[in-house]
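Structures given as structure tokens follow.
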Structure I
Amino acid sequence: MSDRLYTVLLYSDDPKVRDRMRLAVGTRPAPGIEIEFVEASDYDECVRLVDDYEIDLLLLDGEATPGGGIGIARQIKDDRDDAPPTCVVIARAADRWLAAYAEVDATLVHPLDPVTTGTTIAELLRRTRAAA
């Protein structure tokens, strides 16, 4: 089976956090799934990339400032009928209620566990492929 290439947008104002997210996901989180990453460091760049490219999944830092990933997720879901699946990385598991309000598809908690992160991202991408 050949790998399907997916584009994942990493958003955080902190390049170290984006690096940790990229490393936790990896370029091949599951058989048949290959990932290329694009990165955004602020709200405007994130929205521009979603508008200009075919993004298969958003991986957003919920702790980013000044625009947090939860707020960006909600805004993109409100503005677009074809919003890509969204996973937000939060600092406290108790913030899952806020992520649910923002209609995110999944949450992960800092620090990222590579096994959980890869499995979560692969499952979201498989759902995307099945829905297409």
Structure II
Amino acid sequence: MSDSISPDGLSAAIMSEMDRFKKVSSQALDKAANECADEAVKRLKESSPVGPSKKHYAKGWKKEVERESSEKISVTIWNAKKPGLAHLLEFGHAKRGGGRVGPSPEGGHIEPVDDWVQKEYESRVEELMG
């Protein structure tokens, strides 16, 4: 592209630069989302309770990052091996015969990672766009 732009070409030049910025920022956001999701999975694997009844639970954390459109990205982190156990450990549950089982002592392992990943992604986006 030359250094000077004719008045007739100004609109096209602006649109071209906007499209380029959109593509570059979209790639940067994808990278930030993937890196944060990888770190969140790693942290969940490290902080998940391990025991006889939770044998495969800690190893079961997976991530999926999908670009839904050029403006929207979706990140899902779940436990593929014991999906229902995460909620029960984090919040407790009702007993079959009545009463409640409270959250396990190490049950609060998801919320801290969730809080961290939200703040970390936000700060990475601000850094990229700053």
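Values computed for the structure shown
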quantity	calculated
Which entry (I, II) yields the derived value 23 for relative contact order in percent (Cα under 8 Å, 6 or more apart)	II
helix-only ellipticity at 222 nm (-39500 (n - 2.57) for each DSSP H run of 4 or more, over all residues; to 500) derived as -13000 - corresponding label from I, II	I
Structure from which -1.10 was derived, log10 I(q)/I(0) by the Debye sum over Cα atoms at q = 0.33 Å⁻¹, for residues 19-66 alone, options I, II	II
Origin of the derived value 13.4, 42 (Rg and Dmax of the Cα atoms in Å; candidates I, II)	I
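Any read-out appearing in this document is the output of simple, stated calculations on the displayed coordinates, not a laboratory observation. What you see is a predicted model; the values in this text were computed from it and never measured.
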